[in-house]
Structure P
C-alpha cells in the first residue's frame, strides 16, 4: 500500500471500520480456506468482502448462492471468452445470463463451493471478477464502437486498457468510500453517458502552440442513485497519454477525502458538492501542474444509433447492434450470438451500456446471410420496438434491496405496449426495483421505480411509480416523478395513456424529451390522474 490512511480517527460507518483492518481485495486470500467450510459458518459481516470478488450474496442469503459479475473493460470479449461465458450460464446460472449497464455480464445461482473453480475458468480465458463490485474502481466504460466508429475523434481502446491496468488489483485504490465509475469516449454522440459517471473523459480539441490537438475535456461528480447528480466540467484538457494520470489523481482525492461516515453520502458527487468544482480542480492541478485549460467539446447530441446494422469506418465492413430486451438471455442464445461472431466477424463481441450486444467486422458480402440467421429472429437487428430501447435491473427476484420485481414484469409490459403502438421515434422506458437507479431510471423518457405499496384494504404489495422527461442531451436532465402508485397490472394502460398523449400532441417527429420540455410535468401528471380516476383500486 503506497498511501497513508488519513481517516482512521474520523467517525466511520461499520464497513469503513472493517476495511481499516482488512482490505477488500484480501477476499481472494481468504477464499481457499473459506470454501472448505459450509457457507452457514460465515458471519454476515463478511459479506461485504465478497463484493470485491464480483459477488453479492443472493437471496435467500442462507442458501449460499451468489450473483456473480464479470469485469470486462470497454465491454469487449473474444469468441473463446464468449463461449466460456455461455458455459457458465449453462453450468451454474440456470441457463441465464444478464447484460449490465456497464458493458459487462452477470449471473445468478453461482454456488459458494464452486467459486474457486469458476474464478479459475474465467482466468484461463483472460477474464476476471476482481473489482466488479465493492468500494473500488468499477468496470471502465468505453465507446462501444471504439476503433470502428465513423464518428469518433480517435480510437480509445488502448487508453481504456491503460486506465484499467492502473487500478486493477491495485491496493492503493481498493479502499474507496464507495464505488468509483469511469467513462472514456471520443464519439461525438455521447455513447458513454459521461454525465452520470464519477469521472468522464469526453472528446475535445485544443489549439496548442499553433497546432490542433485531439484529446479530452474532463467531468467529475456524476452519478445516479437515490440522489442523482450530473457531472461538472473541470477547466482541464487532457492528451490521451495523460488520461490514466488524471484518473489516478481524481481517484486518490476521492479516496483520501471522500465521506466515510454515511454510505448514503459516500460518492464523489457529494465531495464535489461540498468543496465546489473550483477547489477540486485546484487540488488536481496541485498534483499535475501545467495541465492545459479545457478545449472545444465535440459532442453534438446524445446516443448514436448502435442498434441495427451500420457501416464501420473501415470500408466494406459493418457492425450489427443486436437488441436484447430487458438485458436477459439464455446461455444457449448467448452462445448462438457468439457463434455469429465466429462465423461472420473477426473474433470479437462487444456490449453497450444499454444491455445490448454488438458484432463488428461483418463483410458487406456476408450481410444478407448474416441477417437470415435464426437467432436474429429472436434478437432483432431491425430496431423499432420499445423493447429495443428498455433496460432493467435485477429486481426482487434475486436482489436483497429491490422493492419489486423487474425483469419478469418488464418483458410482458413492453411486449404489450409494442403490440399497441408503432413508434417512428424511440421512446426509452426503464424499470428499476428500488431507488438505487441501477437501470438508469433517471435518464429515461419514462422511468419506472419499484416501491413498497399497500392495497386499499392495507395489504402489502409491490407497486411502481413513474417519472418522465429524462435525457442526457445537452447538459442533461433527470426525469421528474409523477404522483401516484401503480400495480403491475395497471402499468400497460397507464403507460399507454402517456404514450398516446405523446403521439397525439407532439410536433412533427419530435422526441419524447422535446415534447416533455414544452408540455411540462404538470401536463403528464394530469394524464396520469385521468387514468387513475378510472381505477376502482388505487395503491398507496
Structure Q
C-alpha cells in the first residue's frame, strides 16, 4: 500500500490533525472561512483566519443557529450552535493517505428548508460511502435562516454593507476550499461531485446556475430538489421588510411610522442570533398562507451573484454543463401536513396556484389530479408542484446541453403505505445511508419491507459512487432526453420507464411553463 502519511494535513489556514475511525480517517470542524460575526454578520464569507500549530480536527464545529420547534426541527438543543459555523469535515479511507491514485470526491450539502440541519447529521458523515474505499466524502455547515437566506441588502449602507445570498456564498466558499485543499486528503479536485437532498438539492441546482461556482465541481446529484424555489429581489425585499417589522415589534416599538434604514440595520446587527431565529419562525409560518407555494428562506435572483433565475439559465444552456443525476420520490407531498404544512395542498392554496395559469389550462390538471381541490390527490398536487415537475423541467432543459439521468424512488415499507405516506419526501435517505438500525427506520420497517428497502439503498449508493468516479451511472440506466424521457424507477425491482406520468407533465407545462 505504500507509506501512510501523517494525520496532520496542511490546509488553508494551517495544520489540522484527524483521527482514525473504523478503517477511515476523519477531520472535522475545519474553518473554510472567517467567522461571520460582528462586522461580518450579513457579509460575504472572508478568508480563513490562520491558526498556530496543529489544530485538533476530531470534533464537529458549531452548527448554524436554528430552531428546535416550528415547521422544521433542527439538531438537538444539546448540540453546540453559534454564528461561527463555517466549517468543513473530510472523511477518507485510510488508503487515501497512502501512495495511491487520487480518489473521486463527494461533497454533500445538507437539507432542512434552509433553516435547520447540519453536517453532523447522518447524511453529512457519509461513512457507508467511504468504507467502500472508493471516495473521499466532504460535508460542511453554512449559514441558515435569517442569517443566510433572507436578503437584507436593501438596508445596505456605505457604513454598514450587507450582502445577498449569504448561505449560497458560503457554499461556493466551501467548494473553493475543496478545490484548493482536497488533494492533501487523497481526493481528486478534478472529480468533485456536489450532492444534496431537498434544500441541499436546491443548492445543487442553484450552484449549477451560479457563475462563481463554475469549475468547482464536475458532476451533480439532486435528490428531491425544488429547483424553482429561487425568488425575485422584489419578493425578497417584502420578506426583509416584514422580518424587520417583526423584530421592531418584539423590541417594544409599536409605532406604525416607516422605519429608517439606520434603525433597521441596528435591529438586524444588534439582535441575538436566537432572536433572529425566533423572528424567522414567525415569517416562515406566515408566508405559505400569504403566498401559497412559496417558502421565504431561499436563494434570490440578485442580478449579480445569481444573475438570472436558474430555470431560465438552464433553458438557455448557460448552466454549468456537468453531468446530472436528478429525481424525486414517488409521493413527495404526503409528509407535508400538520406542522410541516407548507405546500399548496389545501383548497385555498391550490386555487391560488391554479390562478397563476389561464382558465383554459385547468382542464388537464383536473384530469391528472381527480377530486381537486380536495381528495387524496391534493398531496400529490402539492408535491408535484414543488418538487417533481420543476425537476422534470430542469432535466429536460439541461439534457439539451449535458448528460442527465432521471430517477423516481418508489420503495416504501409496508407501514408507510398503510399510513398513506408511501415513498414520501426524504425517505430514500435512510436507505441510501444505511440507517437500517436507526429508530425511525426500525419503525418504518416494523411491519415488513426492511430487506427490500436496504437493498434499494445499496443499489442507489453503488450508482452514486459509479457516477462520482466516471460521470455516468452503471449500465442499464439510460440518459434522459426528449422525447423518450427514460426514467429509472427504483423499486423492489428496478425498471426503466419512458415519460412516466406524462399526463401530469403535460398538464403542468400548460399551466406553469416555468422560467
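Summary table below
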| quantity | calculated |
| --- | --- |
| Highest-scoring label, criterion being FRET efficiency 1/(1 + (r/R0)^6) of positions 165 and 397 (r between Cβ atoms, R0 = 30 Å, to 0.05), among P, Q | Q |
| Ranking P, Q by mean count of other Cβ atoms within 10 Å over residues 213-220, the structure that comes out highest | P |
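Where a number appears in this text, it was derived from the coordinates with a stated rule and is not lab data. Small disclaimer: the values here were computed from a predicted structure and weren't measured. Cβ atoms are built from the backbone, for glycine too; each structure is taken alone.
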